[in-house]
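These are the structures in question, set out in turn.
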Structure I
Amino acid sequence: MTDTTSPSVESIRKALLGYRVLAWTTGIWLIALCYEMVMKYVYGVEGLNWIAVVHGWVYFIYLLFTANLAVKVRWPIAKTIGVLLAGTIPLVGIVVEQVQTKEIKDRFGL
């Protein structure tokens, strides 16, 4: 009898792809947000506030995709929270994505 509660390799592959795309997108928008903050507070340039809004929505979607992957690959809660928070520090989310992708690919033979 097969275990129908465990996700298929294909569903893990799709969840991993979504996570990877959103990790990179979040990282890029976070760098843009840092640029916006420097321009606003160092040089007094206004009008770039939309970058913060876009980054906020992209980060929210990143949270959803990461939680989806965490459930499918059964990460412990501490690891899940760590990966979720990695998207709040410039470039760390991208580095964590690389490490987690390698680990998941090795673990599930993707």
Structure II
Amino acid sequence: MLIYKIFRSDEWATMQADGETLGAPVDLADGFVHFSTAEQARETAARHFSGETGLWLIAAETDAMDRLEWETSRGGAKFPHLYAPFRMAQVAWAKELPLGADGHAFPVKMT
């Protein structure tokens, strides 16, 4: 199953250079790497990245993650949280997430 992480360009570049990351500042503060499902990713972008440019949508394969927990968050929905470094080997693909007139333009197929 694919889950999704939104990174700013500098965060994505650092992960690529280092081969892994403990996440963005919010992830470091919370002690885990925040992910979203395909159904949750648009709301995550609107809530936490509204109006931001230079974003990347990173798809990650859950089968490659050892310490992934599904935890209840906003509105009672379960969100995937990774309690380990997020490694490049877990990345299925990465695509720019441009800002359009109606918010961020997500890929039509997120598989």
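Here are a few things to note about the model shown:
- A value of 2.9 for distance in nm of label points 7 Å out along Cα→Cβ at positions 51 and 91, calculated from one of I, II, originates in structure II.
- Which entry (I, II) yields the derived value 34, 11, 5 for semi-axes √(5λ) of the Cα gyration tensor in Å, for residues 35-82 alone: I
- Distance in nm of label points 7 Å out along Cα→Cβ at positions 43 and 99 derived as 3.4 - corresponding label from I, II: I
- Read-out helix-only ellipticity at 222 nm (-39500 (n - 2.57) for each DSSP H run of 4 or more, over all residues; to 500), computed value -7000, structure in I, II: II
- Relative contact order in percent (Cα under 8 Å, 6 or more apart) from the coordinates reads 35; which among I, II: II
- Of the structures I, II, the one that 14, 51, 32, 2 was derived from, the read-out being P(r) over Cα pairs in 10 Å bins from 0, in percent: II
We did not get these values from a lab; they are worked out from the coordinates using the rules stated. These numbers come from a predicted model, not from an experiment. Cβ atoms are built from the backbone, for glycine too; each structure is taken alone.
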